[in-house]
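Next up: the structures, one after another.
Where a number appears in this text, it was derived from the coordinates with a stated rule and is not lab data. This one's a predicted model, so the numbers in the text were calculated from it and none came from an experiment. Cβ atoms are built from the backbone, for glycine too; each structure is taken alone.
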Structure I
Amino acid sequence: MSTSDYKSDAMMAQKKLEEVSPTFCLAKWNQVSLHLPTGLTNSCYHPPLHKIDAAQLKNNPAALHNTAEKLDQRFKMLQGERPDGCSYCWKIEDTGQMSDRHYRSGEPWAMEDFEAIKQNPMTTSWTPRYVEVNFNHACNFKCSYCSPQFSTTWGKETERYGEFPTTPPHNAPEHFQGRNRPIPNREDNPYVDAFWKWWPTLYKNLKHFRMTGGEPMMDHNTYKVFQYVIDHPKDDLHLNITSNMCPPDPKLKQKYFNMLQTICLQEKVEHVMQFVSVDTWGKQAEYIRNGLNFNYMMDNVEEFLERIPHRNSITFIITYNNLSVTGLDKLLAKILELRKKYSKDYQRVWFDIPLLRQPKWQQITLLPESYQAIHEANIEYMRENSGEDKGLHIFKDFEIQKMLRNLAYWKKNADASAEQKRNFYAFFNEHDRRRRTNFLNTFPEMEEFWVECKNA
């Protein structure tokens, strides 16, 4: 798909959605994220997670997706109301931009069911086309914006040191006890059990299947999926995995790469996309994503591009936060370099840049207005290296548009909250104490902002 097709599909979707209501979104039906260690779900990654009713799963494993809360959100959309949980898109649209509601709904996997959804919108057994799942919260990283819900390493730190001194207290141990405690992989999990009961039905319908974490390389369910795909080829499936690409055991990496290589060489699926989580460049990226070895990660990215056949791809997922901004130019340059090296007749290197929503003190909106000039310079760099006449070695129009949407959101929602500045300093000062890091040594260019937060 060309960049112009991508945008035109979103514009077409915008018109089609209006046939139903001004707030209709196909992703609310055809997309689901499942967080099985905690029994939580949402439609895409923007709305807050909510609880799955385990009691309903015994008779209807599709209740993993068709929850009471989602049914309520669907009903509101059909009535032209704006569900609160979808505020990210509403804020983007209020700037005059098209949001992910339009772009996601314009994807073929979403739009192909438009008429069926329109005719039977409130069914409790709808089978989605786009599924993201994390089976296990085992992870060897402690990313600054993460939590024990999604990382066992975070959990161990929280057990040792307790909460962070923010308002409210960040990652307080009591938040992850009882019903909120992630279910360890060694224990029976009704949500994982329901998933595998649903899987044969789900698999037949799937167009995109994405495994997240935790860290998928550390989870046996990842390899169970790989083996199922090897045994049940599906030539219209896009198989996607999000990884930190820094496994704690080299044997895991070899097993992972070997199985992916089999899937790709034997063309068991249409396409494999390896998502790589990294938020900026070098030591600054390592600071945000504690546990990251940046050079090792980049080496593994290149190994993937070398070993996995050329019609499969890498996407860098940049969770854009206020510590991403000053080093992003170097990461963008690296992405361009990799495109030139590995995209000969097919675009194999991509990136996405969703905005961090929580915690509030790490949002880009907290930064002084002067930092927007850095973002604008990155947009200009991308424009200088764009244009269809330059072939595959360019930044795409939709990537530039995403950067522009992020800038519009930043300007409209700028927040100089003294409370969040105090939280920023409290969190990262404690971060440095616990993890033996040094903010000012890592981000010397942010000293003025650091002092401002300290004195807020």
Structure II
Amino acid sequence: MSSQQPTENRGNAKPGLTQGTSASAQGGLTRRQVLRRTAAVGSVLAAPYIVPASVLGRNGATPPSEKIVVGGIGIGGRGTHDLKWMLPEKDVQFVAVCDAQKERQDAVKKLVDETYGNTDCAVYGDMVEFLVKRNDIDAVLIATGDRWHALAAIMAMRAGKDVFSEKPSCMTIAEGQAVVDTAKRHGRIYQTDTQRLSEANFVYCIEMARSGRLGEVHTARAHIAPWEAAEMKHDWLPPEPLPPKDKVDWDLWLGPCPWRPYNSSYVRGGWRGHYDFHTSCIGEWGAHTFAQAQAGLGMLDTSPVEYEYVNNPTGDGMVTTFANGAKMTLHREEYWTGSCGMRFEGPEGWVSAADGYQKPEVSSPAMLGDFDKIVNEYIERTGRPMNHMRDFLNSVHSRKPTVANAEVMFHTMSTVHAANICMWLRRNMRFDPAKSEFADYEANGFRSRPMRAPWVV
């Protein structure tokens, strides 16, 4: 493994990439505030003319200065799902997509143009060109495969753009730290798509645990994938002839990953399960469920310090322990009937939620009598909507951190990576969340991965 840690370094940006300017570097002004001030000065100097009401924001329209201009990077099936949450928002204007595959470029353009009733959505096959030329873009939606999530976010934030990223949002602990460092340095808003942190059933359970209504919670249970979650493939698929670059840009698709021969299965989703490209299925599910469990335990600012190896290929039954003694146990199916489940247990009872539940499962039916009250109290206390995309958009306007901001992502993904490393090395692990280091030399070798030039943090 490379000893180089991918910490954020402005000087290592891809050549030609415009560096972002934070709000603090502009005397506290956001781009939108600058636009408003410029418009105000212009109105004083310009001759009178009639302005459409829509420009001024009357009749329910959003004025251009308040529009969040968005572009997308790597928009396939999951990204299209996210896009369908974004496009109906009145303060969003989606203007461009960058993708290594022509088929996906065309599909996104078609969806966006049909939504807006025009042909304005631009397509790009070059990441740097997209980020540099489109200096009108405020935010980007990143929905590539795992290999690109962190690096694309870093490049976008360096270019002055806020980021909504699909999960798992980093391939390594070092990548996650680089995302945090970049967001801080450039004053950018960041949201990872752990959307159940913004859904009522899950919020209710988290609040029941966090507020002490269950007593002192001693155990959180987090759902992991019901298939071979930790085992990874290290072989390659058989080589196939490279397609034309204007159809699939294989070099761009690989990005920071080691060079591998092209196989069409990779670009159709067959990259999952391969170590070079994938965070593991523990990563795909744990990105959600560990965040949910850590939220209820009040542990979103740290990670467990102990990881107990279990002798099976899935991680089923692994016990992780936080510094205060609270435990988070990883399970496949036992405690819920839907996906991405979580459960909190305390001396006063237990609560559980998973996808597809009409209401959470509880140890006593009486607990649900306060369901609406608890969710509404959360909304009032935090100002957050029960809509993950809306939470991001609100934060772009306000510049307040999102519910799943870069630091939350880093600590929960550190838990994911530590659990993976425990399973790969087949032994118990101790982890220092403050230093992001293991008490194990070999384990520390997995904290980062080599990155293929020029796609280097």
Structure III
Amino acid sequence: MMPLDLSVYTKEFSKNFSLALPIMLGQLGHVLVGFVDNLMIGKLGAAPLAAVSLGNTLIFFALFLGIGFSFAITPLIAEADGENDAKKGRVYFQHGLVMCAANGVILFLLLLLAKPILYHLDQPKDVVELALPYLDIVAFSLIPLMIFQGFKQFADGLSLTKYAMYATLAANVVNVIFNYLLIYGVWFFPRLELEGAAIGTLISRVFMLVLLYLILSRRPKLKSYFILMKKSLDKAIFKRLINLGFPTALQMLFEGGIFTATVLLAGTLGTKPQAANQIALNLASMTFMIAVGLGVTATIRVANQKGKRKFKTLRDVAYSIFLQVFLIEGLFALGFILLKGFLPTLYIDDSEVIRLASQLLIIAALFQLSDGLQVTILGALRGLQDVKVPTLLCFIAYWLIGLPISYFTGKADVLGSMGIWLGLLSGLTASAIMLYIRFNMLSKKQILTFEKTKLEST
């Protein structure tokens, strides 16, 4: 149970937010650049826009896997930093970088092999033909992106979250510029349309990687991390990274999969329910960036305290983040309820879609609280290097609780779109409750074990 003295937690809010803010801004940058990209491609017509959407369905699943694996680096680096063991940190960093580079190459090759799947998704042939060259180039861009993730997770582990944000925001500007030049053929650049958008993405990701490398490698305090190891690569280190990364990647796939399933379920109800579903999801994803930032913060700070062997502080820090995300998402929830009739009008001028979307926003308000909590608790458990059981709990919550409720109550003759979102809410709430119980149990156990060891040694 949390102590009644809330000041134990509120005093941590500023540190939590200062770590989380760069991550939030980086995420916001991605959302905005995606919005601008869609506007640029949309001017080419419906088919190119549909092709991007189709190509990205495969890309997103590859991203979940790659980023999931890279998340293994952060808690190990943060723990080594808490122990003041730069040598151990260097070993984890360099092995993690090799793992990320290998993942980038593997994902690129898997996407090339997966291309024929696009012909079997019941999509127009012209859309598929447009998507294929776009997919080739964006798939190749995963190699520099995954290496960038290696550097980013390393910097995050040292609580240096702002440097990845600088690189990301600068790369987003580069992306928009080259997209404009190459999509439309401005100045002396060729008009490449959809392929131009893909090349713009590739250029921006290479730029992002190079910039972050230069920022980190030139910091005097980090120079020791960039000295190449004399010993050969250690299989045991790779095994530890994979044991942490693979369950995290699976958990991200489970979560991404449940949201994809809800989109497909909404599509069976017709165009207007699907449009309302998309509006509600888009609004929810914007506020979700706050939770993502605080989730990474939970991983960093918990792992850091674990390295320092300060288990009571670890628990207080984690609970401060849980409370903070609950309060922030609570404000967003209130905003969704009060503005439920207005927010959908920013997207569309259709009274039926607005009515349906405003109903969904009431559920989305509660959804914010559950989703924010489960993401931050997952982050804290990742900081404890506990990933296998949380992944199983997420699978149970999303696929054995959430999806069946969405499926059975989301039919047109039952609750329709409201039913789909009640399923999402149920799954995320179940996830938050089970993960909280898991963290509470583990953190208490670590305190008791540590105190017992101290008593035995005296």
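Going by FRET efficiency 1/(1 + (r/R0)^6) of positions 237 and 357 (r between Cβ atoms, R0 = 41 Å, to 0.05), which of structures I, II, III comes out largest?
Result for FRET efficiency 1/(1 + (r/R0)^6) of positions 237 and 357 (r between Cβ atoms, R0 = 41 Å, to 0.05) over I, II, III: largest is I.
A further question follows. If helix-only ellipticity at 222 nm (-39500 (n - 2.57) for each DSSP H run of 4 or more, over all residues; to 500) is computed to be -28000, which of I, II, III is the source?
III
For distance in nm of label points 7 Å out along Cα→Cβ at positions 181 and 445, which structure out of I, II, III has the highest calculated value?
Once distance in nm of label points 7 Å out along Cα→Cβ at positions 181 and 445 is worked out for each structure, III has the highest.
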